Structures are given as C-alpha cells and as structure tokens.
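Coordinate-derived values only; no laboratory data. Note that the coordinates shown come from a computational prediction; the quantities given were computed from them, not determined experimentally. Cβ atoms are built from the backbone, for glycine too; each structure is taken alone.
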Structure 1
Amino acid sequence: MANVALVGGTVITNSRRFRANVLLQGGRVAGFTLDTHFSTDIDVYDVTGFLIMPGAIDPHTHLGNQGNERLSQLILQESRDAIVGGVTTLSTTTALGERSLLEYLHGAREAVRSQSWTDYTLTLSPMTRSHIGEISLAVSQGARAFKFFLGYKGDEAVYFGMPSSGITLDMFYEGVAAIKTAGHGSYPMIHAEEPYLSEAIKSRTPFREENALEWWNNSYPGISEAIDIFKAAMVTRHVGITLYVVHTSSSEGLDTVRYLKHNGFDIVAETCPHYLIRSLLDPLGVRGKVKPPLRRPEDQRNLWQGVRQGLLTVLGTDTVPYTIEQKGPEAEFVSAPVGLGSSTAILLPLMFTEGVREGRLSLEQMVGLVSTNAARALGVYPQKGSLEIGSDADVVVFDPDAEYVVPEHIGGSDFNVYSGMVLRGFPKMTFLRGQLVARDGAVVGSLNGQEVPQ
C-alpha cells in the first residue's frame with residue numbers, strides 16, 4: 001500500500017481550514033506537516049492551489065429497487081462515476097419486496113461484492129410484520145439502517161411488498177421498538193408523506209398535463225410530509241431512538257423539523273440537491289417526477305436557510321437510476337415511475353457551485369453537509385467523513401476553478417435533471433483508503449470498494 005504526501009494544498013474540514021501537507025500511510029490519515037522533504041518511499045503529489053477534503057458520502061440511493069442482478073450492474077456504473085466525482089462512500093437500499101429481510105441483505109451483499117469502486121453501506125426496508133420479526137437477526141448480521149416507506153398505501157404499497165394499508169403507525173412502532181431492542185447503533189429512516197391525506201387531496205386535484213409538476217406538488221403537499229415527520233418523531237421519542245428523516249422537501253416539513261429540534265427531539269433531517277436547485281417551475285416534465293415532489297421557489301429558499309441554520313444537516317441524492325424509456329412519455333406522466341435519474345457523481349461539485357460559489361455555504365459547512373454529518377448519521381464516523389489522524393484516507397483533492405458540464409448520462413441512468421449545467425469546481429484526484437483511484441475525470445486505480453461496518 002502506497003505512502004502518500006499531498007503537498008501545498010489547503011485542508012478543509014467541517015470545522016476549520018488550514019495550510020498543511022497531508023500524509024497518508026497504511027490506508028489511513030497519518031498526519032500533517034509543513035515539511036517538504038520526504039523519503040523516497042513516499043509518493044509526493046503537488047496540490048498547490050487545490051483544496052484537500054474528506055471524501056463525500058451519499059447516504060441515500062436506491063440501486064437495489066430493480067433486483068439484485070440490476071443492483072450488481074448499477075453499483076459498478078454508479079460507483080465508478082461517483083469516485084471520479086469525489087464520493088468515496090455510498091449507501092443503497094437492497095431489493096424491495098415481501099420475501100425474507102435476511103434474503104435481501106445477503107442477496108445485496110453478494111450482488112455488490114467486488115463490484116464497487118466506492119466503499120458502501122446497505123439499507124434494509126421492512127415492508128411486512130414478518131420483516132419486523134427479522135430485525136434483531138438482521139442487526140446481529142451487520143444491518144444497521146432500516147427505512148420505512150410511510151408514504152404509500154393501496155396499489156403503490158402492494159407494488160413494494162407492503163400490505164395495501166401501507167406501514168400503519170402501530171406497525172411502525174413495532175418496527176422502531178425492534179430496532180431499539182436490537183441495539184448496536186441501528187436506527188430507523190422514514191419516507192414521510194402521510195398517504196391517506198395525500199390520497200384524499202389528490203382525488204380532489206384535477207390533472208393538468210400542461211403543468212404536470214404543479215399538479216404533482218399539489219397532490220402531495222408539504223403538509224403530508226410535515227404530519228408524517230411529526231408522528232414518526234413522537235414514536236421514536238417514546239421508544240428512545242434517533243429518527244433519520246430522508247429527503248425533506250417542503251417549508252412545512254422544515255418547520256416541523258425546526259419545532260422538533262428546538263424541543264429536544266433526537267432527529268436527523270436530510271434534504272436532496274434537487275429540492276435546493278430544482279423547482280416545479282423548471283421545464284422538466286416527466287423527468288422531474290419524484291416523490292416527494294419538486295416544490296416552489298420559496299420552498300427552495302427556506303430549505304437553504306434550514307441548511308445554513310443546521311436544521312437540515314445531511315445531503316443525499318435519492319438516486320434512482322431509471323432510464324428515459326422506463327420513465328415513459330409525457331402523455332403518461334400520471335403512471336410514470338418516480339425518480340430523477342442519477343446524481344451521486346455530481347453531489348460534491350453541485351454543492352460547491354450552488355452552495356459555496358453562490359455564497360449560501362462556507363467551505364466548512366459544505367464539507368459537513370456532504371461528508372462529516374452523513375458519516376455520523378450512518379454510524380461510520382470518524383472512520384469516514386474525517387481527516388483526523390487514524391481515519392480512513394478517503395481524500396479528495398478538489399480544483400475550485402475546474403469547469404464541468406453535466407452530461408445526460410451519469411452512472412446507470414441516461415438522464416438527470418442537471419444535464420447541461422456548468423459546474424465550477426471538480427475533483428482533481430480521489431483517494432480511497434490511501435489508494436489513488438481517480439484522477440482528471442477518469443478512474444486510474446483498481447476496483448476495491450468494501451462494505452463499511454456501521
């Protein structure tokens with residue numbers, strides 16, 4: 001394993017920035033020095049003018065939704081582009097359905113083994129009461145994250161393997177209690193959209209093809225998100241466990257998170273780049289159909305404020321690598337699947353461009369948002385998301401002046417909602433556990449991603 005010195009750059013962590021040369025040894029961060037004289041067994045890289053930061057982490061992708069064979073293909077495609085874009089760890093859900101939770105766990109592990117350029121964690125999705133009975137055994141076999149799809153009922157719920165009633169509040173309570181009993185740092189995640197209210201509102205909202213995204217937002221309004229966040233937080237507080245809320249999308253959802261945090265609830269709230277950067281006013285059509293929906297510009301402004309205030313502390317892409325063919329034509333918007341394609345690979349340059357360059361975030365806040373806070377939420381800090389001595393040497397050397405035009409095709413999807421954007425700032429080099437694996441927009445190392453114990 002190579003010993004590395006990164007010389008002349010500026011180190012950026014979630015709490016400070018400083019000039020130093022960074023030493024990587026044995027796959028770990030070994031130290032910082034101002035010395036510029038190194039022994040001949042050290043690979044020295046001149047990174048003058050560049051930023052040195054911990055590798056980004058995407059805590060929220062759905063590469064397993066289409067089964068294990070597709071998962072094996074997608075993890076290879078997504079992680080390859082991700083490592084080039086500075087993401088060194090990603091988390092994905094396993095396959096979804098009503099078969100054994102342990103079958104999904106082991107099937108996903110087999111599908112991704114030796115197929116990933118990044119390190120990774122896996123998220124299980126309990127869909128039935130029998131799944132809840134398997135949580136303890138799943139935790140004993142290394143599972144830690146359990147995502148509950150609260151926002152579904154009827155045919156949508158059945159499609160994912162749930163009963164037609166969806167995940168009811170009593171079922172959620174039983175699941176959370178099982179996670180608490182299993183221990184080992186395991187935790188529940190929720191997709192928050194109260195489905196019964198949403199269904200009632202949707203039934204009174206006539207579809208208008210000329211403004212389909214507005215119809216979609218009106219059918220699944222922010223109050224549905226807020227109600228489910230509040231209900232779930234009350235349950236997890238009663239049980240005594242941390243709640244992770246994925247993809248907070250609305251002003252109402254943010255206000256609920258604010259209220260809960262100010263009143264001492266143990267809650268981690270995530271948002272996604274598309275809720276910060278895209279809105280229902282963008283001419284995206286069926287490509288912009290996602291759940292929760294894209295919101296209005298005032299929601300975007302409020303969410304950015306929530307990020308700056310430390311209410312929304314984690315950023316996940318919610319990548320679902322569908323193709324344009326799978327999304328279908330505009331005329332079939334109502335029945336089109338939800339998901340915005342792939343964006344894990346541009347998570348870091350998106351936030352540098354839209355956050356730092358636009359004056360919405362400091363560099364330190366950006367590192368917290370795309371790396372350190374996610375590592376803490378996933379239970380992998382300080383192994384990941386850190387440049388502390390002894391942390392994994394997952395390091396990005398970032399060129400703040402590089403230009404990158406977002407392509408149509410990223411990872412396993414042939415569309416995304418950012419294509420054509422010109423991003424200012426892109427990784428020059430990416431190291432995974434001390435090995436140089438990407439440089440100047442291409443992979444250069446070997447396929448060596450591993451599951452990270454949580």
Structure 2
Amino acid sequence: MANVILIDPDSGCPNTRPQLGTLHLAAMLLQQGVTVEILDLSVLPDGLARLQALLNDNTIFVGISVVIGPMLRSGIAAAEIVRRFNPDLPVVWGGVHPSTEPDTTLAHDAVDIVCLGEGEETVLELYDAIANGTSLHNVHSIGFMENGKPVFTRKRHEYFDLDSLPALPYHLIDLSLYKRGKGPEDFFGLKGEQILSIESTRGCAFRCTYCVNAAKREKFRKMSAEKVISCVEDIVNQGVNSITFNDDNLFVDKRRAETILNEIIRRGWKLEMFIAVRSDFLAAQDDAFYELLIKAGVTMFGIGVESGSNRVLDHIRKKEGIDVTFEASKKLAKHGIKAWYHFIFGFPGERREDLEATYRAMYRISATNPYAQVNLNQLIPNPGTPSCQECFDMGWPVPKTMENWADVMVHTRRMGRPAYVDEELLDWFKEHLDGLVFPRREMPYIESAWNGHDLSWREV
C-alpha cells in the first residue's frame with residue numbers, strides 16, 4: 001500500500017510520454033524507502049476509480065502536479081475523491097502553476113499545501129514532517145493555511161543538483177499506455193511507438209516576457225554530460241530509442257552538447273531525438289556541427305520564433321531578430337533536418353502590421369524549407385510573467401480562482417476575444433488568416449491551400 005500517491009491530472013490531450021516531474025519526485029521518495037504510486041489521468045480512463053482504490057490508512061499525502069489550463073479542474077476532481085475518503089489527508093499541489101500563482105491555489109478548498117519551485121528536496125522534508133507530525137514551518141518553500149491566513153515558509157536558497165537525481169522508476173508506470181499507433185503521423189518529428197524524455201537543464205539564461213521562466217527566475221543549471229548519458233542509457237534499456245529533451249535550450253553549453261552527441265555515436269545507439277533550440281544558435285553553426293547532429297540522431301528541432309515582427313520581438317525581450325530565424329531555417333533545409341517553428345498571436349499591443357509580418361515569416365519558412373512545420377497559437381498569459389501583467393493592465397480580468405485559471409487555456413485555444421487583443425485586429429485575423437494552413441511540402445501545395453484568401457498583405 002502506497003505511502004504517497006502522485007497524480008498527473010488530465011491535460012485535455014493524451015500524453016504521449018510519462019511526465020518527468022512525478023517520476024523525479026517518486027525517485028527521490030523511493031530512495032528513502034517510501035512506497036509510491038503514480039497516476040496519470042491523461043492515459044487512465046478509470047484513473048479516478050484507481051485513486052479511490054489506492055487510498056488507504058497508510059497514505060501520508062496525495063500530490064498533484066499541474067500547469068495552467070484543464071489540468072486544474074482535473075486535479076480538483078481528484079482532490080475531491082481524497083476529501084471524501086479522509087478530509088484530513090493532506091492534498092499537496094505542486095508544479096508551475098502553484099509555484100507562480102500560489103495565492104489563488106492555496107485559497108481553494110481542494111488544496112492543503114502548495115510546493116513552490118523545485119520539489120525534489122521539498123517532497124522529502126514534507127513527507128518527514130507529515131509522517132512524524134512535526135511543524136510544517138520547518139519545511140522549505142511551501143505554503144499552507146494557518147488560522148485562516150496563508151503562510152509561506154523560508155525559500156530554499158540552494159538549487160537541486162541535477163546530477164544527484166536517482167534513476168527514474170519506470171517500473172511504477174505502464175509504458176504501454178503511452179505507445180502510439182503505427183500510422184504515418186509523427187510526434188515532434190519522432191516516429192517511434194514509444195517516446196521518453198530527459199530534462200538535462202533547468203532555468204534559462206533569457207527572460208522572454210511571456211515565458212514561465214520569467215516568472216520562476218531560476219538560475220540556469222545543467223547535468224554533467226556523464227549524467228545525461230546515464231539517463232539516455234536508462235531509456236535505451238527500456239527498449240526505447242525515441243527521446244525528447246525537455247530543456248528550454250540544450251545547447252547553452254555547446255561543448256557539453258558535443259560531448260553528449262559524440263558519446264551517443266560512440267556507443268552505437270540508434271536514436272531519434274527532438275531538441276528545443278534558439279534560432280541564433282543554429283544560424284551560427286557550421287556544416288560540421290550539423291553533420292554531428294545528424295549522425296547522433298537529432299531528428300527535429302523545436303524553435304520558438306514567436307513573431308515575425310522585430311518590434312514585437314524587441315518588446316518581448318527575445319534577444320534575436322526574425323532574420324536569424326530565416327538563416328537558421330536555410331541551414332536546416334540544407335542539411336535536411338526537420339524543425340517545428342512556433343509563433344504566437346495576441347501579444348499585448350500587437351498591431352496589424354505585426355501580425356502580417358508574422359504570417360509573412362510563416363509563409364516564407366514554409367515556402368523555402370520543405371522540412372519545416374509552422375504553427376500559430378494565441379498567447380497564454382502565464383501568471384507571474386510580465387506579459388500577463390500587461391494583459392491585466394490592458395483590461396483583461398484578473399482570474400480570481402483556480403477554475404478561472406483553468407478556463408484561460410480553453411479560451412485561448414478557441415481564439416476567443418480576450419481584452420488584451422484589439423477587436424479590429426482579431427476580426428481581421430479571423431477574416432483573412434484563421435484556418436490557413438502551411439503544409440510541409442512544395443510551394444504549389446501552399447498556394448492551393450491559400451486559394452480564396454486575400455493575400456495582398458503577404459508581399460514584403
């Protein structure tokens with residue numbers, strides 16, 4: 001019978017990979033002899049029933065890890081089951097959303113404790129305090145209600161040493177639940193039936209205004225190359241050769257990255273890998289580096305372009321212009337490496353000419369790079385970020401509850417009418433651009449896909 005139950009709520013989309021956060025916490029607890037169960041409600045249709053069956057008198061607490069969006073409502077539903085089993089059993093919430101929006105999280109009846117920031121060391125302190133009945137005030141980086149008021153404990157000043165992370169307990173999850181079909185579709189450019197992930201860095205050297213890293217403000221840290229190779233080996237030992245790196249930018253330390261790639265080649269592993277990267281890094285690399293990427297199995301990059309407008313890129317502190325993305329795309333096309341180019345619509349203060357520039361950039365990349373995939377999403381105002389505060393300043397209603405924050409994601413996915421997007425701009429977008437597609441093939445396909453749309457704005 002499990003001492004701790006860790007839950008990944010339903011995100012509204014099927015998970016194609018186990019979530020690393022809960023696996024990390026489970027690894028730390030198991031190392032201390034604590035029994036753990038993991039429930040991923042995105043892949044378990046009967047997940048809530050399983051939760052009910054797992055709860056027992058030996059359960060010390062239930063942990064729920066969430067980001068903004070539908071996971072919040074799913075987490076609340078799970079917490080309600082815990083409440084019905086035992087109203088006094090602590091429900092602990094962690095993850096990006098509770099860390100950046102602790103007040104509304106802690107105010108909810110489904111929440112007893114919030115963990116702020118990294119959880120690997122906090123979860124051990126918290127388990128000891130609850131299991132032994134000692135004061136929560138001695139646990140670093142948490143929040144809880146006391147006498148009707150929120151209390152936040154001392155922040156942990158030392159960051160977690162990523163090299164000290166134990167091997168991940170894949171035996172706690174049913175990997176078959178994450179297998180994909182054998183159809184032609186790929187995921188992040190990966191075609192393997194089974195995909196697993198590695199997080200080899202944390203924090204970010206940049207502070208883009210829309211990004212959760214601007215709210216978390218964590219120091220950039222990295223695993224050693226040797227530890228990364230150990231993590232890759234653990235995945236290979238599971239019979240899996242498709243890997244996504246969850247790093248915001250694996251290549252901050254190029255020498256370390258080259259060491260990892262060369263060791264993968266030396267060991268003869270036949271991998272396919274998805275890696276997030278900045279355009280300015282790719283644009284600066286020579287042919288030899290691209291050949292190294294291909295030989296090691298780098299199949300696809302994820303590139304956050306965000307906007308085709310240099311005015312917007314400057315405003316969101318991207319620290320690179322659109323021309324560097326065109327140069328990176330040119331080099332990727334030359335070497336036949338796929339890339340997923342992400343753009344965002346709806347930055348506060350965005351103008352029609354900015355959106356036109358974004359679509360010209362999307363069109364140019366698609367038309368000149370047969371290995372490119374582009375997509376456009378509406379801005380998600382993540383709490384604690386400068387962009388979110390700009391949205392509030394422009395009249396967007398401040399979410400007061402977890403349910404309000406859950407609906408933010410639904411609202412933006414439907415391209416609704418948030419207050420921070422100019423109504424005329426949104427109407428123009430829906431009339432001229434909404435529904436346009438950017439196939440990853442030759443120009444004639446793109447032209448036919450855009451038939452019937454006024455494209456006069458497209459010309460530079």
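Looking at structures 1, 2, which one was semi-axes √(5λ) of the Cα gyration tensor in Å calculated from, given that it came out as 38, 28, 20? This value belongs to structure 2.
Supply the structure label, taken from 1, 2, corresponding to Cα extents along the principal axes in Å, for residues 137-368 alone with the calculated value 59, 49, 36.
Among 1, 2, the structure yielding 59, 49, 36 for Cα extents along the principal axes in Å, for residues 137-368 alone is 2.
I have -11000 for helix-only ellipticity at 222 nm (-39500 (n - 2.57) for each DSSP H run of 4 or more, over all residues; to 500), calculated from one of the structures 1, 2. Which structure is it? Computed on structure 2.
Could you figure out which one of 1, 2 the value 3.7 for distance in nm of label points 7 Å out along Cα→Cβ at positions 145 and 401 was computed from? Source structure: 1. When relative contact order in percent (Cα under 8 Å, 6 or more apart) is calculated for each of the structures 1, 2, the largest result comes from 1.
When mean count of other Cβ atoms within 10 Å over residues 65-72 is worked out for each of 1, 2, structure 2 gives the greatest result.
With distance in nm of label points 7 Å out along Cα→Cβ at positions 281 and 377 derived from the coordinates and found to be 1.9, which of 1, 2 does the value describe?
Values: 1: 2.7; 2: 1.9.
The correct label is 2.
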